[in-house]
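In what follows, structures are represented as structure tokens.
What follows is calculated from the coordinates using simple rules that are stated; it is not laboratory data. Note that the structure is predicted; figures quoted are calculated from it, not measured. Cβ atoms are built from the backbone, for glycine too; each structure is taken alone.
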Structure 1
Amino acid sequence: MRDRTRSSARSIISSLSKLALLTSMIAFASDNHSSKPTTIEAPGGRIDVFVESGESGVGHENLIEWVRDASESVAVYYGHYPVPHVAVRLATIGGRGVHNGRTFGSPAALITISVGRQTNVADLKADWTMTHEMVHLAFPSVAKRHHWIEEGTATYVEPIARVRAGFLEPSRMWSDLVRDLPQGLPGPEDQGLDVTHTWGRTYWGGALFCLLADVQIHQRTHNQKGLEDALRGILAAGGNITEGWPLERALRVGDAATGTHVLENLYEEMKNKPVIVNLPSLWKELGVQRSQAGDISFTDDAPLASVRKSITEGTDLP
């Protein structure tokens, strides 16, 4: 989840929120119950990991490996780590699993996540939350009505980044996408991504926008460019979470990086009216078939099979 502090920075409430966040960060760093930071060096960035001391089902080294794997995934997708420095705060809570992920861009880049005491190493290896939160670092903060692009990008990019880094199988990524993406389709009262802010439209509607953009960029550039090239272009222009941009600027910069107008045109189409997408037809064109049990089979002579492969393999490969 991406915190809204940065995008409302012009208000007094935001200023107070920033002060409270800064105080929280300082308190955590100086807390006797928290460890000294473990530093992870990633291409283009440094991650300082603070682990709250206390009973845990996983060791400190397992937690650091989890954070390192996520940082590697994000660096592979974007070509380098999105920000020069980020603090990652890991708290311990009751129960099992990873919860309460939040990413802040102001007053400094910060990720906070809670890990249950009954969590095991297998849970961490299967977890997507840390990578999702790190993807948030790679897009500028935009107005609240555009929150769907922030969450949608993180939802869509996270599994692809993990596939490219070797931490997730492509079949699992496509299986989950086919299962979950219908949650992003517009309902009867929908008024477009900028207007209808339900959970499904924010996370999976945003992810649907990203998938459509990715496919169209690949088609228009004959698989020479993909959504990652647009997002890398935005990042190269300084558009990370610590900066506030109008969404239109981000889309314009992204389109310039791919030599297309895919992002701007798709936004115009989807921002204030519902757009019905025939997902079964799209999966068929991509050559993706999912059984009731969740098993995936690929059809390599499908019309967009090369696009499907390029999405998970990347445009960097020869």
Structure 2
Amino acid sequence: MVGERFIPLLVVLVTGCGDGTSSPGALPDVEPNGSPGCGLDRAHAPGGVQVTHPFSALAGGQRSFFLSVPESYDPSVPQRLIVGYAGTNWLGEQIAPYFSFESASPQAGEIYVYPDLQWHEFDGWGNLGGWLLGPHASPADGMADIEFTRELVGLLGNQYCIDTERVFAAGHSWGGDMAAVVGCFLGDLFTAVAPAAANRPYWFEPEQGDVECSSSAAVWAFFGQNDPHFSQETYPGQFGDEQVTFWKALHDCDDSESELEAGAGECVQYGGCSDDTRYCFYSPETGHQIPSYFSTVVLEWFRQF
């Protein structure tokens, strides 16, 4: 199921209606692909609303999410869809103002959705609100949240006019883990992902062989120079380095890099990559939080696709 594309009328997911030939990083002059919801009246009031919906048993059954559709929404114009994942014990309505995407760099033509995680008993960690990160992520292993994402974006694509080649994800902390996970396991559906303050990529480490991604999204990873949440690092930034190592190998990057304007020297773009691959190793004063420029530069980047 991970490799399926958007199927109209089913509660499936994310970016793939059309002929199935879309690829992450589509050029800006490509005509947007409209989802089945194009032309329909809006299904929810403008602004932020909490929504509960009966998803499939594979996706965890009845789930909820915080949806933000702007007043300016035009059902005849395919919209970018940006999925924002919250960290431990946080819900969508809480992470929305933390990211502040809607106010950081407002622009018409975008819809934001913030899925709610579920609480589980994690072996060795206790009872926590967190994401299940795929088949290799013990004790946070499981496919329910990947399927939830698939069905959620499919649901929104049936209700709203979504540009199926411009679906994006961002996340913080455990939500950063989830943004990275969908960039791999749903990489044929997401155009680009921006994980911030994510863990080391243990979710991409099968017992044998290499992880199998479903294509791959462009990635811009963010990690702090002094993140107290990851006290088990052997040196500051180890987990960020491990993330970069994984994505550079997956995207066949070479050893070159160029400094980006974002972050005043904290961010680089790697050369020779099959999909755009970027990394910010940000200020130690920020700790486990996102850097002040995160939301603005991530939105500007998403809008380049």
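A value of 16 was derived for relative contact order in percent (Cα under 8 Å, 6 or more apart); which structure in 1, 2 was it taken from? Walk me through the numbers on the way to the answer.
Working: 1: 16; 2: 19.
Source structure for this number: 1.
Could you figure out which one of 1, 2 the value -6000 for helix-only ellipticity at 222 nm (-39500 (n - 2.57) for each DSSP H run of 4 or more, over all residues; to 500) was computed from?
Working: 1: -14000; 2: -6000.
The read-out comes from structure 2.
1, 2: which one has distance in nm of label points 7 Å out along Cα→Cβ at positions 121 and 297, as calculated, at 4.3? Please list the in-between numbers first.
Working: 1: 3.6; 2: 4.3.
The correct label is 2.
Identify the structure, out of 1, 2, from whose coordinates FRET efficiency 1/(1 + (r/R0)^6) of positions 81 and 193 (r between Cβ atoms, R0 = 30 Å, to 0.05) was calculated to give 1.00.
Working: 1: 0.60; 2: 1.00.
It traces back to 2.
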